[in-house]
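Multiple structures are listed underneath, in C-alpha cells.
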Structure I
Amino acid sequence: MLMSSNYFKYHFRAGNLSIRPMAIVDLGWSEVSESESTYFKRDNLTERTVDLGLGLEIEGSHESIGYLFQVTARRNVYNSADSIGVNLKNAQGYISYDLENRHETTFGANAMVSKRIMQNMILDVGAGATASTDGSLGVNGNARLRYLF
C-alpha cells in the first residue's frame with residue numbers, strides 16, 4: 001500500500017491567530033495478493049484511489065501555551081477497482097462480485113495544545129474525531145513529551 005496525503009495551505013494572519021484554509025488531495029495505491037481459505041479463494045486486487053477535500057486550520061498562542069485546531073472534509077472521487085473475483089477453493093476461475101459504491105465523505109476535527117513546561121521541554125496533548133457518511137465513527141488522542149537539545 002502506498003498513500004500520499006497532500007495539503008495545499010494558504011496562510012494569513014488575523015491578529016495573533018494564524019489561519020490556513022487548505023485544499024486536500026489524497027492519492028492511494030494498494031495491491032492485495034490472491035488468497036485461499038479452507039473452502040473459498042479470492043483473486044488478487046489492485047486499486048488506485050483519489051480523494052479530494054477542503055479544510056481549515058487555526059493556530060495561536062497565549063503566554064506559554066500554543067494551540068492548533070483543524071477541521072477537514074474529504075470525498076472519495078475515484079476508485080479503480082469495481083469488482084473482485086471470489087469462488088469455491090477447487091473451482092476453475094472466479095465469479096466476479098461488484099464492490100459497492102465507495103464514494104463516502106469523511107469529516108475530521110483535531111485539536112492540539114502545546115505547553116512549555118521547562119526551557120527545553122514541551123508537552124503536546126492532542127485529540128480528534130472522525131465521522132463518515134458510511135456510518136464510521138472514530139476518536140483518537142495522543143500525548144507527547146518533547147525535549148529540545
Structure II
Amino acid sequence: MIQGIYETHILVSNLERSRHFYEDLLGLKVGWIDESQRRLLYWVGSSGKGMLGVREAPAEKIAWQHFAFEIHLDDMANAVSFLKEKGIKCHNRIDGSEYPQVFGWMPAVAIYFNDPDGHLLEFISMLPDKPRPEIGLMPWDEWNRLRGANQQ
C-alpha cells in the first residue's frame with residue numbers, strides 16, 4: 001500500500017531566513033503560503049510529487065530533524081560544489097570531510113548539510129550496483145574503485 005513519503009514538516013525559528021535558504025539557495029518552489037499562520041509548503045521535485053512544510057515557531061519548540069532530498073546520480077558529482085557555491089557547508093558521516101559517502105547496504109551515495117535551524121539535510125542518489133552491507137560506509141571514490149575491481 002505505502003509507496004513513498006509525500007510530505008514532511010519542520011519547525012523553523014525565522015520564516016524569512018528559512019525562505020532564503022530553501023528558495024534562493026536550494027531552489028525549491030513555493031506551492032502554498034499562509035503568512036497569517038507563518039507557514040508554507042514547498043514542492044520538492046516537480047509539482048505534485050512531494051512537499052516540504054515549513055512553519056515558524058519559537059526557538060525553544062524546534063527539535064532537530066533529518067530528511068533527504070533525492071537527486072539524480074549524475075548531479076551527485078556536482079552536489080558538493082553546488083552547496084559550497086551557496087555558502088552551505090557539507091560533510092559526510094565517515095570523517096566529516098566534504099566528500100560524498102556510500103551506504104553499502106542500499107547502495108546509495110550521499111552528502112549531508114544543515115539548514116539555518118540545524119536540521120540535518122541530505123542529498124542522496126541510489127546506485128545501480130548490488131548492495132554490499134558488509135562494507136558499511138565508505139567514500140564514494142573507494143566504492144567506485146571497488147566496483148571497478150569487481151567488474152574486471
Structure III
Amino acid sequence: MALISEVTIYTDGACSGNPGPGGWAAILMAGGAKKELSGGERDTTNNRMELMAVIEGLAALKRPCKVDVYSDSAYVVNAFSQNWIEKWIRNGWKNSAKAEVANSDLWMRLIELTNTHNVTFHKVKGHAENEFNNRCDELAVAEWKKISEGKG
C-alpha cells in the first residue's frame with residue numbers, strides 16, 4: 001500500500017466588486033514545508049475565486065493525499081458538508097430553485113480533485129486570528145490589486 005501524504009491547505013478568494021478583478025490564494029503545508037500559491041482574474045466573482053483557491057491548491061499536489069482544506073467560504077465548505085453537490089448532480093446541475101448551479105464548471109473541476117484526494121473541508125472564521133487564513137487573504141487581495149493596476 002502506497003504511503004499517502006497528509007497535507008493541510010488554507011485557501012481564500014477576494015474580489016473588488018462582484019464581478020470585478022479577483023484574486024485567490026492557497027497555502028500548502030506538509031512535513032514542515034510550506035508553499036504559497038496565488039493568482040487572479042480580471043473579471044470574476046468572489047465565489048469563483050474561493051473555488052479557484054481550493055482547485056489550485058489541490059491541483060498542485062503531485063500524488064493522492066489526505067488533505068484538510070481550511071476555508072472561510074461557507075459557499076465552498078457547505079457544498080460538501082451539507083451535501084449540496086450530490087443534490088446538484090442528482091438534479092442535473094440545478095439548484096433548489098431549479099436554476100442552473102452557478103460556477104458548475106469549477107464545481108466539476110473541484111469534484112474531480114476531491115475524487116483524487118481524500119479531502120476534508122473545515123470552515124474557519126474569516127479575518128480573525130488565524131495566521132494562515134489572514135495570509136491567504138493578503139495574497140488574494142494583492143492579486144486583485146495587481147490586476148486592477150494593470151500589472152497582472
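Which structure, out of I, II, III, was distance in nm of label points 7 Å out along Cα→Cβ at positions 22 and 46 derived from, given a value of 2.2? Source structure for this number: II.
Kindly point out which one of I, II, III the value 33 was derived from, the read-out being relative contact order in percent (Cα under 8 Å, 6 or more apart). Label of the originating structure: III. Work out the source of -12500 here, i.e. which of I, II, III gives that when helix-only ellipticity at 222 nm (-39500 (n - 2.57) for each DSSP H run of 4 or more, over all residues; to 500) is computed. Going through each structure in turn, the value belongs to III. Comparing distance in nm of label points 7 Å out along Cα→Cβ at positions 70 and 86 across structures I, II, III, the highest value is found for I. To test your reading of the models, identify which of I, II, III gives 1.15 for Cα Rg over 2.2 N^0.38 Å when calculated. Comparing all candidates, it corresponds to II.
Assign the value 2.3, calculated as distance in nm of label points 7 Å out along Cα→Cβ at positions 14 and 126, to the correct structure from I, II, III. Answer by label: I.
For the structures shown (I, II, III), Cα Rg over 2.2 N^0.38 Å, for residues 78-117 alone is largest in I. Given a computed value of 1.4 for distance in nm of label points 7 Å out along Cα→Cβ at positions 38 and 54, which structure among I, II, III does it belong to? Going through each structure in turn, the value belongs to II.
Each value in this text was obtained by applying a stated rule to the coordinates, not by laboratory testing. On a predicted model such as this, the values are computed, not experimentally measured, just so you know. Cβ atoms are built from the backbone, for glycine too; each structure is taken alone.
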